[in-house]
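Trainee: The next part holds the structures, each set out as structure tokens.
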Structure 1
Amino acid sequence: MQLRRLGRSALQVSPLCLGGNVFGWTADEKTSFSILDAWVDAGFNFIDTADVYSRWAPGHGGGESEAVIGRWLKQGGGARRDRVVIATKVGMDMGDGKTGLSPKWIRQAVDDSLRRLNVDRIDLYQTHKDDADTPLEATLETFAELVAKGKVGAIGASNYTAARLSEALDTSRRLGVPRYESLQPLYNLYDRAVFEKELRPLCVKEEIGVFSFYALAAGFLSGKYRKPEDAGKSARGAGSVKKYLNERGLKILAALDEAAQRTGTTPARVAIAWVMAQPGVTAPIASASTLEQLDELIEASQMVLDAATLDLLNRASAEG
């Protein structure tokens, strides 16, 4: 498998990233370990998580995913750690006022993540969302401190607008501190406009690595949810799926069905392969709660969609 460089950093990552949001939530620890083992055994190295995963679940306080990954790493020793690139995030509400990107909170959060992950360095540390109340200078200088101390290898951003990402890059240049080397935007066959019109041109120009999330649009593009009553089956909640159940969404599903029939595979694999084929995308993120779902991801990463199939999907998902 050919690895891809993440931005201008030294990080080399696989062309598909394993999302860790399900670890300790819809995938228990034993299943999570099996998924992580199979991921690495298949030749992939990129794993993304966040400190807030899975605080939304009843009885959870956040940090569950990082802790599962940390125990998996510890079980495998140093050799396992050397085979993976670990990305995590900071900035979402962790309770008790622990939210945002203030220097004080970042310094505490990074140590908490390092402890849970059982590592002495986070390969890619990302802002989970923008924080308009904290000056960019303060956030970026704090990240520079973490890089200098060896706690963080590179930094990235998630959920930033093009204008804010551009401002952050300009700020890093002005201060002479490390810049965001990656962006984690929402991007899939349904959610195309913002990335393609605003973010992709900036990321290509600035050589920013892109690993997009929701490649399957909260599971909608797998074809599991085709009627309003199906939405209630989603672990993420009915609301995350219902927004896709409209004329355009169903048109995309029909195109995915046709593409899957042409290629002898599944709509989910086609949807992920489509994202992987898009210019400017380094490695889309996709999660798996079972080994069967992981096999889907691995199969998708090996697909090459022909021009006619790409055109079919592009036309069906075009907006406006």
Structure 2
Amino acid sequence: MRYLVALEQHRHFGRAASACHITQPALSNALRALEAELDVAIVRRGRSYEGLTPEGERVLASANRLLREQELLRQDLHSGIGAPRGTLIVGVVPTAIPVAARFASQLQARYRGVKPVVRSLSSPEIETGLESLSLDIGLGYTERGGKFTAVPQYEEQYFLLRRAAVGAGAPLRLGAVLGWREAAAMPLCLLTPEMHNRSIVDAAFRQAGVEVTPAIETNSIVTAVLSVLDGEVCSVLPGALMSLVRGRTGLEALPLREPEVRTPIGFMVAAGARPSRALEAALTLAQDGAWLRHAALQGGLMTA
């Protein structure tokens, strides 16, 4: 069951085997044995991994439930009062990675027995993971997650990141307010259309009465930032990502207005699911606004 979950997560036999610390033949043989035991085909096989059969999807759902119950039991057995122990799987939208990193660090510092595992995922992947119980908690756009229990954290604000016209040796600075219409006239590196952040950015440009054709598109936050550092393009990024370039020189971040866009970001958990000890600890920290204020002071959030 664990091998099956790993295969669906990595979508590659070799990477799944490596994650499970076994050889690829051993993983394949175990899955064939599971198929023989259940007398159904679980994996659609070709020259490479092609997904699961409909029966395999049902087995995967059961596997996720079984593994979650096993983890809940393990955490209950090994946790003490005020001393939770166990793994916490966190799914995070790419634009909130710096915030998630600080959250994971503070969680681990407060509860030494908790091991956060942070995964950068798209909004649909986070929603699917919460529904299937393969994720414990998600950090992302709460406006999308009506079927989940949300713990609001902050509002995402947007900036145009560009090379500074003056002060090439100065650190990142906050520039003057810029309209979305003016930003549209610049060569831009934007996230690819399947990213929820891109839909927010496109909606803001439309509200300003313009359509944008990016000079560069990417599904990587790192690429978006590096394209500004090493090229002649600008990028529209949320304030939480400004911490990635805080130590860089010759850059400025211009708050975008007209329209003013603020998107709620928060933690999400599956409604009605029994929380693990690690998840209880994470929710306790998430509901404590002090951790987020600390993150903002350390440059995790940038507000106008």
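Values in this text are rule-based calculations from the coordinates and carry no lab data. Just so it is clear, the model here is predicted, and its values are computed rather than measured. Cβ atoms are built from the backbone, for glycine too; each structure is taken alone.
Trainee: With distance in nm of label points 7 Å out along Cα→Cβ at positions 67 and 267 computed per structure, which member of 1, 2 shows the largest figure? Could you put the intermediate results ahead of the total?
Mentor: Values: 1: 3.7; 2: 2.2.
That would be structure 1.
Trainee: With distance in nm of label points 7 Å out along Cα→Cβ at positions 147 and 179 as the yardstick, tell me which of 1, 2 scores highest.
Mentor: Details: 1: 1.0; 2: 4.2.
When distance in nm of label points 7 Å out along Cα→Cβ at positions 147 and 179 is calculated for 1, 2, structure 2 comes out on top.
Trainee: State the single structure among 1, 2 that was used to calculate distance in nm of label points 7 Å out along Cα→Cβ at positions 83 and 107, giving 3.8. Write down the numbers at each step before the final one.
Mentor: Values: 1: 3.8; 2: 2.1.
Computing distance in nm of label points 7 Å out along Cα→Cβ at positions 83 and 107 on every structure in 1, 2 gives 3.8 only for 1.
Trainee: With relative contact order in percent (Cα under 8 Å, 6 or more apart) as the yardstick, tell me which of 1, 2 scores highest. All intermediate terms of the calculation are to be shown ahead of the outcome.
Mentor: Working: 1: 18; 2: 22.
That would be structure 2.
Trainee: Assign the value 12.9, calculated as mean count of other Cβ atoms within 10 Å over residues 35-42, to the correct structure from 1, 2. Provide the component values of the computation, followed by the final result.
Mentor: Numbers: 1: 17.9; 2: 12.9.
Matching structure: 2.
Trainee: Another question about this same structure. From 1, 2, which structure was FRET efficiency 1/(1 + (r/R0)^6) of positions 91 and 283 (r between Cβ atoms, R0 = 25 Å, to 0.05) = 0.75 calculated on? Could you put the intermediate results ahead of the total?
Mentor: Numbers: 1: 0.75; 2: 0.95.
Attributed to the structure labelled 1.
Trainee: State the single structure among 1, 2 that was used to calculate P(r) over Cα pairs in 10 Å bins from 0, in percent, giving 6, 24, 28, 23, 14, 5, 0.
Mentor: Numbers: 1: 6, 27, 36, 24, 7, 0; 2: 6, 24, 28, 23, 14, 5, 0.
Considering all the candidates, the number was obtained from 2.
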